[in-house]
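In what follows, structures are represented as structure tokens.
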Structure 1
Amino acid sequence: MRYSSDHKAETRARVLREASREIRAKGPDHVTVAAVMKRAGLTHGGFYSHFASRDALVVEAIDAMFEDALRLSRAVEAKTEPRVALLDYIDIYLSRAHRDARERGCPLPALSGDLARAGPAARDRFTAGLAVLTERLSSAVAALGVEHPDVQASAILSQMVGAIVLARAVEGPASDAILENARSSLISRYGLENAA
């Protein structure tokens, strides 16, 4: 049976979506082709008509994860008042929902520890994704009139990613406190108390 090119593209997108979830949940070293294809509702044999190797799948899934993260940043950037946009971004990022969405959240906290030991192609994609997210956040910070917005954006992102990593590592009130402390610190640093 021959399938249309749309069908092949849709199937590939479904495999990437499931690979992204598996990688976020288990880390790239623990993802298998068989598990990803099963999650996508496909047979293992069809994998190689979409990807040259498991490593190629991981690299492309990293790109897909960063594209998801950019969709969130675009929605926040669409707001006209920069203080409201930054506050919304902080609130979404440092939320319980994001903390608990290991399979869907930002790739930075999900992959940072694992990618330090990954191959060059995966690390290059991660580095590129980080640079794009930092640049977009820098634009939002620049709109506040802050000096050195690129430095500030890097610091904001580092603090938020670190907070999510730590909040996921502990449970209960300690986890919630990590998120709230990071949120309060950022709101105070950038004068966002009355931005909403």
Structure 2
Amino acid sequence: MKFVGQPESVEKRRKLEQLIHTQFHETIHETVSTAYTLALYFSPSLSYEAMCRVIGELEQQTNFLSTTPTPSRLFEIPVLYGGEEGPDLAIVAEHNGMTEEEVIVHHTAGTYPVTMIGFVPGFPYLEGLSAKLHTPRKTTPRISIPAGSVGIAGGQTGIYSISTPGGWQIIGRTNRQLFLPDQDPPSLLQAGDRVKFVAVGGLK
């Protein structure tokens, strides 16, 4: 199911997912959400006709779901910007015609909603990045980016939850652990949460 890329549509998608988990769990065994789409995994015993009926019911209920934001959690994430932890801070500054200090000021000024978790476990995609900081991805990705790295890619910002290859412009790093494999759910952040970055003088 697809939702038009607007904040109220993201809220509607979240509420539909909650509805599925409470009222349709016998026919829909799992959902996987992205920023504006929701994948449905049906019971294998369900016929094609039955699946179509369920989808029809969901589409009808979607029209009546409230888009009023539900209470969300706010996480303050400490970040050490620049230096070895943020090797691309100077690139972002130069691309946008500002100083490194100005990049930090703009990046910490916003409060970022989590739209989805992916491409690896615990990685939050964050919306709301100031247009003054938009910077293209690297043309050649790095082979390995440390867990906790804070990056910018186009108009998004995010945090690497595990060490992985990637092409985002890395401007800092946090010591907060985002992927928690021994917990349920294993991700510190969930879609609908909000993130506030706080500049620190060093990792604690």
Structure 3
Amino acid sequence: MWTYEKRLQYPVNIKKTCPKTASLIISQFGGPDGELAASMRYLSQRYTMPCKEAAGLLTDIGTEELAHLEIICAMVFQLTRDLTQEQAKTAGFDAYYIDHTTGLWPAAAAGIPFNACEFQSKGDAITDLHENLAAEQKARSTYENLIRVIDDPDVLNPLRFLRAREVVHFQRFGEALEKIKDTLDRRNFYYFNPEFDKQVAAGKK
């Protein structure tokens, strides 16, 4: 159960309508390395983690990713809230506008809709944590690409905050991976599933 705090984790106050920017940032809503995929990935993986600390970390970060999803959605909304039909057309936002007007809908910048294939839950702690490390780095790269092509400071500030959080999450997942490896036989922890093959993981024959 969650307690909802009615404020963004980082403030968003965008003054200029820019559907072109919105069409890029929306990738962090429903794109392959976006916040929706991240939150679903971590909140799904947490149940079968072999130690409570790792499960708790996945719950914490998965919850924070929901907060990041909220930031991204607020940014897309503010970038399009005063959108005119002509702006939609000239910015290449018209295809999205036809289907959704200015409603929030998860998709990648390339227009590919979100689906459950965007996140993985393998049921193997070693596999899932490596997946998460890669996911955080891919999200960091996406934020850096956005920062390179956007020049509005009202948009850049929350993007920089979100990029910084990807770095922190990567560090925390690295710590969790080392903690789980410490409970296993280091000679063979890549040869079995520490979540499923619990007797082997505990060193029992």
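Taking -7500 as the value of helix-only ellipticity at 222 nm (-39500 (n - 2.57) for each DSSP H run of 4 or more, over all residues; to 500) derived from one of the structures shown (1, 2, 3), identify that structure.
2
1, 2, 3: which one has FRET efficiency 1/(1 + (r/R0)^6) of positions 74 and 98 (r between Cβ atoms, R0 = 25 Å, to 0.05), as calculated, at 0.90?
So the calculation was done on 1.
1, 2, 3: which one has distance in nm of label points 7 Å out along Cα→Cβ at positions 26 and 58, as calculated, at 1.7?
Answer by label: 2.
Once Rg/Rh (Cα atoms, Kirkwood Rh), for residues 50-89 alone is calculated for all of 1, 2, 3, which comes out largest?
With respect to Rg/Rh (Cα atoms, Kirkwood Rh), for residues 50-89 alone, the highest-scoring structure among 1, 2, 3 is 2.
Which structure, out of 1, 2, 3, was Cα extents along the principal axes in Å calculated from, if the result is 60, 35, 29?
1
Since every read-out is calculated from the coordinates, none of them should be taken as a lab result. Here the structure is a predicted model, which is why all the values come from computation and not from measurement. Cβ atoms are built from the backbone, for glycine too; each structure is taken alone.
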